[in-house]
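Heads up, there are several structures right after this.
Taken together, the values in this text are just the output of simple stated rules run on the coordinates, not laboratory data. Not measured: the values here are computed from a predicted model. Cβ atoms are built from the backbone, for glycine too; each structure is taken alone.
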Structure P
Amino acid sequence: MGNLKDIKNRIKSVESTKKITRAMKMVAAAKVKKAESTVKASRPFTAELNSMFKKLLNSVGSYSAHTLKIKSAIDNYPELLQVRHIKSVGLLAITSNKGLAGAYNANVVRKTVKKIQEYNEQGIHVYLFIIGQKGISALKRKIENYDCEIAKTYLNVANNPSGNACLMVVEDLAEYFVEKKIDKIELVTTRFKNMMSYFVEEWEVLPLKTPEEDYEKLHDHVVDPIMEFEPDMHHILQKIVPMYVTNIIYQAMLEAQASELASRMTAMSAATTNAEKMITTLSIEYNKSRQAAITQEIVEVVSGANTQAN
């Protein structure tokens, strides 16, 4: 049997931990409902934007930047459409700044490292763009033996996903792509399913592509006669492309945030349950130890009384 004081201290410690995990579970549960509503509300817009974007590409036919004023890499939409021989790849990994979210961050990091390994086996160099402190810390350690380097890291984006914050990420990605430092960009994120589950996914970001069934139309310069453009199709695409790419990142961030909160809620619920079980086990052990100590005292008193009587 353990020492009574030690067991009592352990019970107090576990009870304090239980209060923390229960509070974190309640906070995550409150936030995840809002995050779930946001991500579900954004999906129809994303689907419609994707559909419209593909129709625009099919209608344009050929691409030219001669008539465009290009202030930044993201404005050079013809270059973002170029499919090149892949020598280097950019991977955007979306993680969180905070831990205690179960296996959420570990799953994203594991998938990212697997992608790095696959590309390295093909002789392709990898540039990492990492959102979230947990991803930054973990991947710095794990990529030491790979042909990989960290290009950019982002902390504030993970705390509060917004269009402006995601646009900053997109501008960095587009700059690397237009300057031909990287020939392809993918992101690793999580797709929110429900309160109890999510799954890790990889999305292609650049180069911008249309479905295979539209590919021949695109390069045969077939223009959709139904669509009319004002002022012209190239200036419209120059505005739509940054919106389209930014929305990809923004949607990924919303999915990731909802997945993180759901994972944290589940993890803290499990931790609270385990704490309750441990308190029960320790309480039983404490009672047994206390009973044994009382029994021992009684035996000693009776033995002393019998000795005096004799």
Structure Q
Amino acid sequence: MTNRIRHRLVALLVIVCAVVALEQAFERLGALALVRAPNARRTIPPAESGERRIDVGPPSATLSVSVIEPRLPPRATIVVLHGIRDQKDFLRHVGLHLAEAGYRAVLVDSRGHGHSTGQYLTWGVQEPRDLTQVIDALGYGDGPIGVFGESYGAAMSIMWAAHDPRVRAVVAVAPFSSLREIVPDWWKLNVPLIGRMIPRFVLNRSIDEGARMARFDPDASSPKLAATRSRAPILIVHGSDDNTVPYDESVTIARAAPATVKLVTLDGQDHDHIASDPRLMSLTLDFYSRVFK
């Protein structure tokens, strides 16, 4: 073997080792980015006036909850769920609209968000069990229940309806169809150049590693599958110009469960502003009025 060939083999070996090391580093960092909760290392402030703290689990967490009561006895209780890395106060206007229309609104900080504790996110696998425990703790389980969720909360809403048959109506705003489908889009959006170069098998390994950390089945994070198991009617509303959660994610869910899901498109609307679109509340209240007669 000549020195030139030997040097080339050594260089190739170094490159291969570097690629493997980078892949392993990305797998770990990507997993942490996926499941580490926003509040994992934060100190939660004391409860504010009108705020409830409810213990859920396992895994244990304490959820922050606010209830907005209507003037008259409620037509139903509607749980309002925010998007990922947001908090319940971002959808307070939704709760106020619901209360004005005669519904009790229960705003929840999902585990690891807002004023709630929790080390990890489970992308809708553990969170439905949390919500069932919240409803039971509040004593609202004997009355009619609906749910309104945006983005991450929308996916959670669909999955909660499949988990708890007491949920009779779901409004899901811009949900993703499954964890494995949304992660590649997330990387393309947030890391425009490198995100498009990461192979799908590497992303899946990162998802698997994150799920091991947070102790959940990544394939169970599937609103598409949950919609096929839900008995509750589901109204999905999605903006045509959504670049964060592609519109096709909702199309996928609707096609999987055509008997249960109705998909409404808000033309010209994106992901960040859809919750404040007046068309959304009109659609939502009309839907609830037909379910909770």
Structure R
Amino acid sequence: MSTADLNAHLQTGTTHTCLCWSVTRRDGVALGFTDHDRSLAFEGMIFQPEGGMTARALASSVGLSVNNTAALGVLSADAITERDIHAGRYDGAVVVTWRVQWDDVRARQIQFRGTMGEITRGAGGFEAELHGLTDALNQPQGRSFLKSCSAVLGDGRCGFDVRDPAFSLEHVLTADLDGQDLVLEGAAAFHEGWFENGICTVLSGAAAGLIGAIKSDVLDGKTRILTLWSQFPLPLQAGDRIRVVAGCDKNAQTCIAKFDNLLNFQGFPDIPGEDWLVSVPRANQTNTGGSLRR
């Protein structure tokens, strides 16, 4: 890629340039668009002019201020569909914009790199907020000192192997479901409540890749009924395969008794509460200055 070649072309006063966009979803699907009237190819992608995207003005700044813009596009069956937007497949997608010399795509320059924010749809089209890389600087940093664990079960800080068959279950659905109440026939090997506060991931079917948090886990004979906190944006169908992972309520006793993983517990179960600041000695208590842990 040669920015110098593009600059030399722009200085001629007679330019052949266009904008190209790449959108890479979190599931790895990558799409390319251009406002040129024919397809262009570079960076291992093909940028299509049909049903693509156009940009509003890019607000660019020097320093650590956030660069923001918006993208407008048309919903179509072979590009960005309303079904995929509703399912959240474009949430957080990585977007890169190039200024390209269309008759020599080697002359190009990146003008924007960031992620998709809120997406609104209507009248056959959509508008997506785009946030620059410096938007990540707005995220809270550091850790909170709480009694409960701040890690997510199975992440790098927790270190627990959620693939252990004693803590996860893969199941093929035998009936169509609405996406909130999941009925698992013959899945009674785990005791009731084992998957409460856990995670359900859809592995196949139209809703593949979607993840939901489990609110309750109830047994009815040999049938397990899982209720999610919020309904999947796409319904589940018979034959779809899902994986459910045991729930963790982030308490130290659960970490000991259920997962035997206290060494990686990321909370502070012995931290004193707010009433400790105004506590006074009492005659019926042991006032030795020793540990309050029993």
*For the read-out distance in nm of label points 7 Å out along Cα→Cβ at positions 43 and 243, a value of 3.0 was computed from one structure; give its label from P, Q, R.*
R
*Can you tell which of P, Q, R yields 2.5 when distance in nm of label points 7 Å out along Cα→Cβ at positions 83 and 171 is derived from it?*
R
*asked:* Matching task: -22000 is the computed value of helix-only ellipticity at 222 nm (-39500 (n - 2.57) for each DSSP H run of 4 or more, over all residues; to 500). Pick the structure from P, Q, R.
replied: P
*A value of 26.1, 91 was derived for Rg and Dmax of the Cα atoms in Å; which structure in P, Q, R was it taken from?*
R
